[in-house]
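Asker: The data blocks that follow each hold one structure.
None of the figures in this text is laboratory data; all of them are computed from the coordinates on show. Since we're looking at a predicted model, the values are computed, not measured. Cβ atoms are built from the backbone, for glycine too; each structure is taken alone.
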Structure 1
Amino acid sequence: MLWVTRPRPHIDRTACAWLIRQFVDLEAEFAFALDPEAAAKLGGTAFDMRGVELGHRDGRCSFESILRKYDLTDPALHEIAAMVHDADLDDERFGSPEAPGLDAVIRGLGLVIQDDHELLRATDQLYHGLYAWVRQLGP
């Protein structure tokens, strides 16, 4: 399936791409468009765009919206969601101490990796590691 988000992905978009690839659509392909109308022309499912179902809704970031839509209940994913939410929305709702570091690392990777597809591949490794670490910590 084709998934479409805005170009130059940052924290929420990179996390969503990883989540989609690992837990929603193992054969996901990604494309980039500036708005939902352009995403629709590509024939993909839009995420982290203004006004789309898999975007910011009711105080949630897009990562949280995907967890909810696909009924993903893994506690480790919800811990990562708290980090992504706090880094993306900067509202400190969850008080995630990891959020500023995660934000800094993703911003830094975005500065040195110009190709959006390559950036998603690189950040996949970061989220794989984060997921493994959170699971190791346990409940």
Structure 2
Amino acid sequence: MIQGSLAQGLYDAGIRWQPANGDWFCLDTSDVDPWLIAPGAIELGLHDGATVLMFHGASEWAMDAVHAIDATWLPSEAQTRRLLMEHAGANAVVTLESRSEGVRCRIQQGDWLYESSATQAVDAYASVLLAILNGEREI
């Protein structure tokens, strides 16, 4: 699962989330305690026109629902890769390489090259995506 700080970084850089069944989220990125949107457990609803995440049967919570805007999306590897490709541009070359210590994601856009290493692919993809969103121009 993506690191909470990277998920928060994506939000801070402008990535917005439309919650859907199967998505993961947390309420505090400093101590990622992930929740899954799934029928019968946590469902989507509307309250005054805003999306809410409704908790069902979660006896440890003293709340019935939270606004989705107050939750931090924890995108999956596939979701993060999709976001990266959407923001990379048509001429970008993105590669993911397995290494003994984890993975390395590289992007080449014309003369710009950026890479990020991480223990899991979702974090490497997110780091490269953040570099694009933040306009970084160094390897």
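Asker: Given a computed value of 22 for relative contact order in percent (Cα under 8 Å, 6 or more apart), which structure among 1, 2 does it belong to?
Answerer: Checking each candidate, the match is 2.
Asker: So if we calculate mean count of other Cβ atoms within 10 Å over residues 41-48 for every structure here (1, 2), which label has the highest result?
Answerer: Numbers: 1: 18.8; 2: 13.1.
When mean count of other Cβ atoms within 10 Å over residues 41-48 is calculated for 1, 2, structure 1 comes out on top.
Asker: Right, here's the next one. State the single structure among 1, 2 that was used to calculate P(r) over Cα pairs in 5 Å bins from 0, in percent, giving 2, 11, 21, 25, 23, 13, 5, 1, 0. Each step should come with its number before you reach the end.
Answerer: Working: 1: 2, 11, 21, 25, 23, 13, 5, 1, 0; 2: 2, 10, 19, 20, 17, 12, 9, 7, 4, 1, 0.
Derived from the structure labelled 1.
Asker: I would also like to ask the following. Given 34, 17, 9 as the derived value for semi-axes √(5λ) of the Cα gyration tensor in Å, for residues 33-104 alone, which of the supplied structures 1, 2 does it correspond to?
Answerer: Values: 1: 24, 14, 10; 2: 34, 17, 9.
It must be structure 2, since only it matches.
Asker: A value of -17000 was derived for helix-only ellipticity at 222 nm (-39500 (n - 2.57) for each DSSP H run of 4 or more, over all residues; to 500); which structure in 1, 2 was it taken from? Mind dumping the intermediate values first?
Answerer: Details: 1: -17000; 2: -7500.
The value was obtained from structure 1.
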